[in-house]
1. So semi-axes √(5λ) of the Cα gyration tensor in Å, for residues 179-306 alone, computed for just one structure, reads 31, 19, 10; which one of I, II, III is that?
2. If distance in nm of label points 7 Å out along Cα→Cβ at positions 43 and 251 computes to 3.4, which of I, II, III did it come from?
3. Of the structures labelled I, II, III, one was used to calculate helix-only ellipticity at 222 nm (-39500 (n - 2.57) for each DSSP H run of 4 or more, over all residues; to 500), giving -2500. Name it.
4. So relative contact order in percent (Cα under 8 Å, 6 or more apart), computed for just one structure, reads 18; which one of I, II, III is that?
Structure I
């Protein structure tokens with residue numbers, strides 16, 4: 001016969017199990033996402049940002065001139081101060097953290113510029129919601145506007161939104177208020193702008209935003225343009241556009257025909273163009289110098305059968321730079 005003591009022990013265990021099952025399990029505490037503590041302004045850029053693991057460098061990337069990047073923390077080591085920056089890669093819209101020498105940039109107070117949440121509020125944009133919804137990336141540049149102060153230009157993009165926006169926020173009463181904007185359809189996993197930097201090209205104290213912008217006109221007709229814009233009369237004005245890469249292998253000419261001047265060959269059937277741009281001083285103005293190699297292809301060939309090289313300095317006409325083509 002089982003003792004009363006043993007029965008009592010079993011009864012107590014059963015009650016404990018029942019009580020434990022009746023009490024809901026508390027979710028594990030998740031760490032709140034870190035918030036920026038300041039801004040890093042790459043006024044003279046480009047600024048190298050180094051990614052490290054266990055104190056060892058694993059990779060690096062470059063922040064363009066004029067970029068305004070969140071600072072997650074700072075530290076002093078061996079007499080030098082460095083800042084941990086959160087940088088958005090526009091090709092993927094993913095953010096990475098890396099260290100930069102804060103002595104090569106300007107550290108600005110956090111409350112001087114609007115947060116991501118304030119930018120989205122002014123744009124009346126609702127972030128994508130739901131399980132595993134993609135976040136909205138906000139990339140910033142500062143553009144000096146002569147005696148009118150400094151504009152904050154933001155590129156706002158997410159794979160969960162149908163289009164990306166390039167928006168200027170203008171200083172007013174100690175705040176930044178929404179100004180002109182441009183919209184870029186989000187297609188082929190392409191947000192519209194993949195890099196940017198700021199320069200005073202005209203020499204009048206009104207800075208320009210220089211961007212690299214992918215384009216696609218078909219499966220085999222695609223490329224990347226460099227576009228120079230600045231703010232004029234309350235809008236974004238395009239001062240220059242030129243291809244850095246242009247590929248048209250969707251169709252081919254029966255015979256290779258080289259056009260004159262040679263830059264007219266860019267984008268013609270059966271051509272692939274690779275180009276670089278340098279800025280050359282011309283008085284107080286810096287003009288873009290476009291240098292390209294244009295390769296000619298025929299059906300079934302994976303290498304060009306001929307090519308031409310071209311270098312073109314695009315002069316300033318008082319309102320914009322001379323076009324390439």
Structure II
């Protein structure tokens with residue numbers, strides 16, 4: 001892409017008619033981003049270094065034109081100092097409100113989506129907002145929860161190296177008005193994922209049904225109708241298979257009768273979706289039965305949830321702490 005095409009793309013991306021307005025946005029954005037980072041203690045060199053009016057232009061050959069335009073608009077003094085009154089006016093002129101999603105699952109295409117670890121994962125990085133969006137945030141800081149977020153990640157360079165830990169930080173932002181909705185949605189998402197992974201527990205909570213665990217032994221009659229090259233063709237072999245078939249008939253008859261009872265019990269019910277009422281039912285069940293799960297050693301997720309309920313944790317604690325790798 002040529003310089004002229006790159007500049008044209010920049011103008012289109014910012015949604016303004018000319019490069020002079022793009023210069024104004026770049027300059028004001030750099031100033032206000034620096035101020036926001038310093039205000040919240042996010043003092044990375046890239047975001048807090050001094051802002052030059054010459055650098056509001058993408059191309060060195062236009063730096064003087066850019067600086068002169070900013071001067072003519074009153075955004076800077078002859079000594080290249082910003083004029084706050086006009087900077088804020090320009091910010092107001094160009095500001096566009098950012099959009100935020102209630103996103104509670106990882107990835108885009110997986111069938112059984114795993115919930116994110118905490119509401120923080122749905123926040124956006126303030127320094128990565130579009131330029132005009134950041135102007136809006138600066139002018140409306142009271143509408144947003146803004147803070148530094150740190151997470152420690154394991155890094156494995158290659159299979160011959162030992163894993164190391166790296167702490168990554170970002171300046172996170174999310175609308176205050178949407179935080180409760182985000183926390184509640186993540187609690188529901190975690191419960192839904194949790195129960196879908198534990199079908200016996202789900203049946204017990206919602207339908208008071210006792211289902212056999214999936215780890216039960218494979219039925220001995222699975223392959224009785226199949227014959228291979230080493231199969232003996234004898235009376236004894238057929239009598240053995242007939243005995244196994246009778247056992248299978250008896251088993252499946254009992255299973256049929258049990259399914260019929262369960263079907264009749266659920267006939268007027270619906271598929272369980274973890275909406276507000278269903279979520280309350282899960283909490284109510286664990287408030288009574290949490291002590292039964294305090295000896296869980298293999299299922300740490302189940303144990304931790306029971307522990308949180310016994311500690312009378314609210315939705316905020318559940319959303320931030322449960323299913324989080326920081327729990328050992």
Structure III
């Protein structure tokens with residue numbers, strides 16, 4: 001397997017729970033494994049259920065997410081496909097697995113291609129016999145009639161490193177234009193706070209820095225992603241936002257509340273909100289608590305493992 005990723009960011013709470021009985025062999029497989037999700041899902045299944053899981057990733061990026069099986073041969077892919085009772089694809093996977101018969105099939109969508117083509121993608125994969133899943137609650141809005149299943153991206157609880165001495169915001173853009181990065185840069189200048197721009201770094205490097213920051217600004221258009229999930233796991237509050245179409249799907253699943261402080265993509269408004277986080281300890285703690293509660297309710301690895309086990313067992 002890939003090397004352990006945390007040293008300074010210690011992972012907490014790894015005791016297996018054996019949530020549901022019976023054994024199902026699950027193969028998570030993807031081309032690029034968006035956010036390392038296949039690895040984390042398999043890890044959660046193996047730790048917290050009686051089922052067995054392996055994860056295959058074909059390509060590794062500079063981010064170097066941890067992995068289980070990396071870039072195997074077609075013969076090895078087929079070997080693990082034969083072993084599996086369940087094949088769970090992430091966004092896309094090798095087509096050789098399509099030839100295997102008698103497998104229960106799931107596919108989780110997570111990103112921009114799904115947002116643009118959900119109305120085409122979902123009927124196509126349902127016709128092929130897949131159960132459709134999505135990784136964040138906002139993605140349910142793109143196909144409101146007979147929506148897919150929400151299987152949240154999991155993470156373990158994590159312990160922060162010693163925070164930076166001065167108030168520091170972090171922001172991790174994979175694509176600057178999608179995440180409003182220039183607005184974040186300008187807002188931090190206006191607020192006169194430090195900004196850690198987490199890009200062109202490995203996952204380990206990002207987590208080492210993120211764990212020392214005080215506040216994460218995630219994005220303005222798409223709800224939230226893995227960066228917010230990891231911040232909540234660390235107890236760090238988050239600023240994010242999304243369209244009127246997407247935001248209610250997140251709020252509904254948190255009792256009408258939000259796990260993050262909302263802000264439009266406006267540098268002046270964002271600067272004012274950052275200053276409030278910096279200068280108002282009560283405000284800061286309220287949002288840190290809200291995000292952490294949301295994480296424990298939806299993204300904590302044992303919770304996600306239970307959802308997966310119930311999903312797979314329900315499909316027997």
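1. Label of the source structure: I.
2. It was calculated from structure III.
3. Derived from I, not from the others.
4. Checking each candidate, the match is III.
No value in this document is a laboratory result; all are computed from the given coordinates. Since the structure is predicted, the reported quantities are computational estimates derived from the model, not experimental observations. Cβ atoms are built from the backbone, for glycine too; each structure is taken alone.
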